[in-house]
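Where a number appears in this text, it was derived from the coordinates with a stated rule and is not lab data. Keep in mind it's a predicted model, so treat the numbers as computed, not measured. Cβ atoms are built from the backbone, for glycine too; each structure is taken alone.
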Structure 1
Amino acid sequence: MRSLNPFEELYYHKRGCNLHSCFVVGVTLNKPVERSTVQQVLIEVIKKNPILYQNIFKSESDNRLVVKAVTGKIQLNDVYEVIDATSLDEATANWIFKSIRFSYHSQTFLWKILALNGGQQLLYCFDHSLLDGMSTVIFWTDFMSVLNSVSSLQDLRLQDAVVYNGDGNVVLPAHPYDVWPSSWRYKLVRAVLPFYNTYLKPYVPEAWTRVDMFNFSDYSFPKGLFDDANNKRSDSKRISYRIEPDKLQSLSKQCREHGVSVTSWLAAKIMEAILKVERNHTTGSKISISIPINSRTQIAEKMPNYPKEALRMGLFLTCAVLSYNIGSKETEIWALASIFQKQLREARYSESGVYTCKVLELLDVEEYVGSYKKQRYPSSTFEVTNLGLQDFKTTERDLYYVVDAVFIQPQGLSNILNVAVVSTPIGGLHASICIPRDIAEVVTIEEY
């Protein structure tokens, strides 16, 4: 068994502090899938991806947090649930984030599938401690591959609807950030940070580090996120922002002509909406934008000997932090996208994102997460997470194929708004925008 990496521990404690429950990536198929077929498919997908049968436990010898295989049997009912909903509307999404919870330190999985519309739309709900968004793309790709070859599995004897027998014996390697070669700059940080935390940090007013940060006047902590009983309100406004396939092709062409990515354009689109908010509804001028980055390629290049199979599924992210100052001359959408693209490009090829994750090993992560609730407002104005254009290796010639996909995230403490994006060849771009209910009437997103 391996130790939980401090970056993974960050999400572990976020769950423990009731800051979020789960994240969701779903697919809509051309036709429903039978329950018995789902069972057969899951048996094979779980077998192929050992991280799917892991949970987080405390070591009996030294009480450290470790990742190890579940040893109990898992029934289909444990990981597959049909819910009474025909679509993933706002009410259903908020219900999921309020109701779906996973248990650490138990013989259970940290994920499950919710089936809507008779099994035609399948939502993969997952705990973020061990998996990221791209892991779910791989999950659904494997799922569809097995599903379309399921006829070869028809003779499989299914007993008691079991999908996992508790016999997984694969031990995961150390998280790559634990073995990432340290630069001299990081070694300097390791030497200085304890001194800063002990002697200087108590005397640095929080206001100094948050001068002129942008915020919405009607949104504040903790009432913007928690109710009086300190439970998540789970009442966010959710906008399903769509760009049809032909229009997405046109947008992608325009992005290439302007030398920007669709992600930068989306960040500019949200920035454009914020700039249109009347100033009496906001304070401050410094905008901070978080863009999670898939670090798998960077890991493979930096550590070519790290097992490739271990990089398929896991928590392999860094975060680019983009900035913009309201009052800047550049307000046109392509000008904004260009500003963000330049910053994003610099962050994507820098190791600073990995070192930002690594620095958590120098902190008390539980205490650090606990300090989130003491903030007056989030450190980031909004976040854009883009899983890209995915066909999940299916085409319309297959027996089952993906006609649409969706990615949704809970409202959190790290940002005010969040935008979760995934695109498919048939369904086009699907951005799920989460806006706190307190400012739902203030922020409006125009169609493309």
Structure 2
Amino acid sequence: MRKLVILLAMLAMAVTINAVQVTMMGTIPGSTGPVSGIYDRYNGLTYISITNDNIVLAVNGSKVIAAIRVPPGPATPLAAPNGLIYVPNTEWSTVTIINGTHMINVIKTGDDPQRPVFDPINGYIYVADHYGNAITIIRDTQLIGSITVGNNPLPPAIGVNGYAYIPNYYGDSVTIINGVNIIATVPVGRNPETPLYDSINKLIYVPNNGGNTISIINGTRVIANVTIGSNPLTPTMDPLTGLVYIASSSSLYIINGTRIIAEIGIGNATAAPTYDSRNGFIYVPTNRGLLIVSGTTIMNNLTLTTSSQPIQGALNYLYVPLNNGSIAILSMPRYSYLTIKETGLPIGHAWNLTINGTSQIINAPLTMIRLPPGTYEYTATASGFTALNGSGAIKAMGNYTIQITFTPQGNHYTIQINGYNPILIVTVAALIVILIIIVALLLMRRK
């Protein structure tokens, strides 16, 4: 098979809106049809499926190092922890397995296989056979079997217990699988799309694309149906803040737990939002361009016409499939993660952290904060305590850990054990002993 090597010219075009700078690095040939991909953190390559051309591009930075020919209809691949790439071939009902830049196996599936999903609990790879009404199960390079589910399944979400939550698009339900066994089928709204697992609240969010709700599942039970805009798409989540982002036909909804905390007008979403762990950004493809959201704020709107999700790459690279058939290569900002470890305070004792003049109250011994590039001054204080290493300056050019140790000031410190004051415990115990002695003396006198 002939390998492609494409060298790109650097355009050096920078755009800054709301302090977020994005640099256009160039383009590579794509397709006017569906384009999707995945970054493999194990080998540093990005794999991009060009559906209409039946190839998968292996991209390293700004270079295409290989064009891997696969069976017809390659769709969104999976980069599994075993170092292999699993590419569903929607027109041939197979999954192609790639190692590096070489195809090593092709596994038969049901009709119209969707994006594979890896279950870290049992090591299985679940492939929803959309027109086959089944789930094909693969482990490494071997076919394990298949399970019949509801009508027109889509890719599942994997919960904390290893359960696979499979939306049945025309079945208006979610089938829950544990390993190779169905344990429940839960009714939801109309036309459920691929769910999201919330790793903080341990909840499953199911967007009902044919309606205007999100069904929230805890275990095997729907605990809430949240009303949002019409035609919601698969959500994404910022695991640092716990916020869930769901795009509808006109708005981006931000949910904390079961409550909507913000709604941002975005026009028509053309693909589901995605989260970038390198900077905490949420990318939302819309008919107005590619929106970049941080928290509840639009940081940038890139005038790129796309109907596909952006694809993360190595270092700062982001690949955006454009509707004109090319793939734009962007260089995105990379934020730093500051981890602060606190020791010395009693359990539950709040302390104050101030960074560049902005303060927040913290009630935990471990805190992680995401910072844009820059220099920051910090101060940590707690009532009745002195902080060792409680102030200083850091330059956010990488990930840092700060250890802060609090010690009591004079008599202001009250020891607590598991939330209880031992002085109070001793006092109560002494009173009980005295009471027992008094009762004993009274009984002796009666005799």
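Look at Kirkwood radius over Cα pairs in Å, for residues 64-327 alone for each of 1, 2: the largest one is in 1.
If we compute distance in nm of label points 7 Å out along Cα→Cβ at positions 80 and 368 for structures 1, 2, which one ends up with the highest value? Intermediate values should be presented prior to the final figure.
Working: 1: 3.9; 2: 2.6.
Comparing 1, 2 by distance in nm of label points 7 Å out along Cα→Cβ at positions 80 and 368, the maximum is at 1.
Looking across 1, 2, the calculation of distance in nm of label points 7 Å out along Cα→Cβ at positions 56 and 224 that yields 2.6 traces back to 1.
When distance in nm of label points 7 Å out along Cα→Cβ at positions 72 and 392 is computed for each of 1, 2, which one produces 6.2? Of the structures listed, the value fits 2. With respect to distance in nm of label points 7 Å out along Cα→Cβ at positions 24 and 96, the largest value across structures 1, 2 is given by 2. Name the one structure among 1, 2 that distance in nm of label points 7 Å out along Cα→Cβ at positions 128 and 272 of 2.7 was derived from. Answer for the origin of the read-out: 1.
For which of 1, 2 does relative contact order in percent (Cα under 8 Å, 6 or more apart), calculated from the coordinates, equal 24? If you can, show how the numbers build up before the last one.
Details: 1: 24; 2: 9.
Checking each candidate, the match is 1.
When helix-only ellipticity at 222 nm (-39500 (n - 2.57) for each DSSP H run of 4 or more, over all residues; to 500) is computed across structures 1, 2, the figure -8500 traces back to 1.
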